[in-house]
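J.: Listed next: structures, encoded as structure tokens.
Every read-out reported here was derived from the displayed coordinates using simple, explicitly stated rules and does not represent laboratory data. Small disclaimer: the values here were computed from a predicted structure and weren't measured. Cβ atoms are built from the backbone, for glycine too; each structure is taken alone.
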Structure I
Amino acid sequence: MKLKNLLITDTSNVLALVARLALAIVIFPHGAQKLLGWFGGGGFEGTMGFLTGTIGLPYVIGLLVIIIEFFGSLFVFFGFLTRVAAFGIIANFIGVVLSVHIHAGFFMNWYGQANKTEGLEYFILLFGLAIIVLIAGGGKASIDGQLAINSRR
């Protein structure tokens with residue numbers, strides 16, 4: 001598949017814009033926690049220590065988690081390589097669900113669980129938005145759309 005095909009999007013698609021912004025706004029704080037230590041996060045060193053030590057992920061996978069959540073959310077927000085970033089977010093959170101949340105049940109019932117692990121409801125919404133973005137691309141007001149228009153000239 002050519003890179004140009006990844007950029008093609010309907011530049012009048014407002015729904016793609018809404019899905020893109022919602023997804024990015026939700027994922028960005030998670031990435032900022034992990035990379036920068038914002039929003040009460042552990043920053044790069046703390047996150048890598050947790051992911052590699054406590055969770056047991058290989059270093060490269062931990063690094064990819066941080067990169068995808070931080071830079072992937074920014075790429076989605078601005079609509080740059082939107083489908084690639086959405087795919088990365090989907091892959092990342094499939095790993096999160098399978099490694100941590102799969103047995104927590106449906107609800108985010110932090111009060112009724114001994115381990116306080118989130119249920120699957122958040123992830124179902126996240127996957128729904130990410131799949132919309134993956135299919136539709138950047139939509140209105142996206143860098144992808146502008147690059148596709150410019151490449152046709």
Structure II
Amino acid sequence: MASQLIHFAGLSDRDRRIASPLPKLAAGDRLELHIHHEGGREQKLSIPPSAAAAVEALLAHMLRGERVVVLAEDQELSPTEASAILGISRPLVVLRMDRGDLPFRYVGKHRRALLKDVLALKSRLDTRQAAMDALADDTEDLIQTHGL
């Protein structure tokens with residue numbers, strides 16, 4: 001699959017104020033989308049139950065003011081796109097690829113990594129950062145409590 005430009009979407013403050021959150025969906029609830037076309041034509045689409053949770057989560061994040069992006073698990077990302085997800089620079093992504101921390105393949109001369117591999121690396125980096133933060137907190141506590 002060719003890499004797609006990652007587009008983050010969010011709601012304006014005005015849209016967040018006028019939008020209402022979805023009620024918590026229960027088993028058996030149906031989700032429908034009503035489209036009112038510019039010419040006055042209306043269309044109704046049923047959202048499959050298996051996709052309802054994803055729609056619910058998407059709207060919840062957007063209503064909290066978070067920007068979201070929807071990608072397929074097998075989506076291939078460029079190092080630049082992966083850097084946006086990982087929160088690190090493109091050169092660091094390439095370094096992670098060269099070290100073997102992030103599996104990738106070449107498409108011509110261009111590197112591509114699967115989204116699921118990028119997210120796995122992000123999980124490892126987040127876990128490592130949380131451990132480092134906890135260690136820093138412990139060190140700060142030792143300094144303040146025991147004067148070390």
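J.: With mean count of other Cβ atoms within 10 Å over residues 35-42 derived from the coordinates and found to be 13.8, which of I, II does the value describe? Don't skip to the answer; put the middle values down first.
T.: On the way: I: 13.8; II: 7.2.
Structure I accounts for this read-out.
J.: For helix-only ellipticity at 222 nm (-39500 (n - 2.57) for each DSSP H run of 4 or more, over all residues; to 500), the calculated result is -18000, so let me know which of I, II that is.
T.: Values: I: -18000; II: -15500.
Attributed to the structure labelled I.
J.: Another one. Where is FRET efficiency 1/(1 + (r/R0)^6) of positions 11 and 59 (r between Cβ atoms, R0 = 25 Å, to 0.05) largest, in which of I, II?
T.: Numbers: I: 0.05; II: 1.00.
With respect to FRET efficiency 1/(1 + (r/R0)^6) of positions 11 and 59 (r between Cβ atoms, R0 = 25 Å, to 0.05), the highest-scoring structure among I, II is II.
J.: Ranked on Kirkwood radius over Cα pairs in Å, for residues 43-82 alone, which label among I, II comes first with the largest value? Walk me through the intermediate numbers first.
T.: Working: I: 10.7; II: 12.4.
Structure II gives the largest value of Kirkwood radius over Cα pairs in Å, for residues 43-82 alone among I, II.
J.: For FRET efficiency 1/(1 + (r/R0)^6) of positions 19 and 123 (r between Cβ atoms, R0 = 30 Å, to 0.05), which of I, II scores largest?
T.: Values: I: 1.00; II: 0.45.
That would be structure I.
J.: Upon calculation of Cα extents along the principal axes in Å from the atomic coordinates, which of the structures I, II produces 57, 31, 28?
T.: Values: I: 57, 31, 28; II: 70, 52, 32.
The read-out was computed on structure I.
J.: When distance in nm of label points 7 Å out along Cα→Cβ at positions 107 and 139 is compared over structures I, II, which one is greatest? The partial results should precede the final answer.
T.: Working: I: 3.1; II: 4.1.
Looking at the calculated values, the largest one is II.
J.: Where is relative contact order in percent (Cα under 8 Å, 6 or more apart) largest, in which of I, II? Please report the intermediate quantities before stating the final value.
T.: Working: I: 36; II: 22.
Once relative contact order in percent (Cα under 8 Å, 6 or more apart) is worked out for each structure, I has the highest.
J.: Right, next: Say we calculate distance in nm of label points 7 Å out along Cα→Cβ at positions 27 and 131 for every structure; which of I, II gives the highest result?
T.: Working: I: 1.6; II: 3.9.
That would be structure II.
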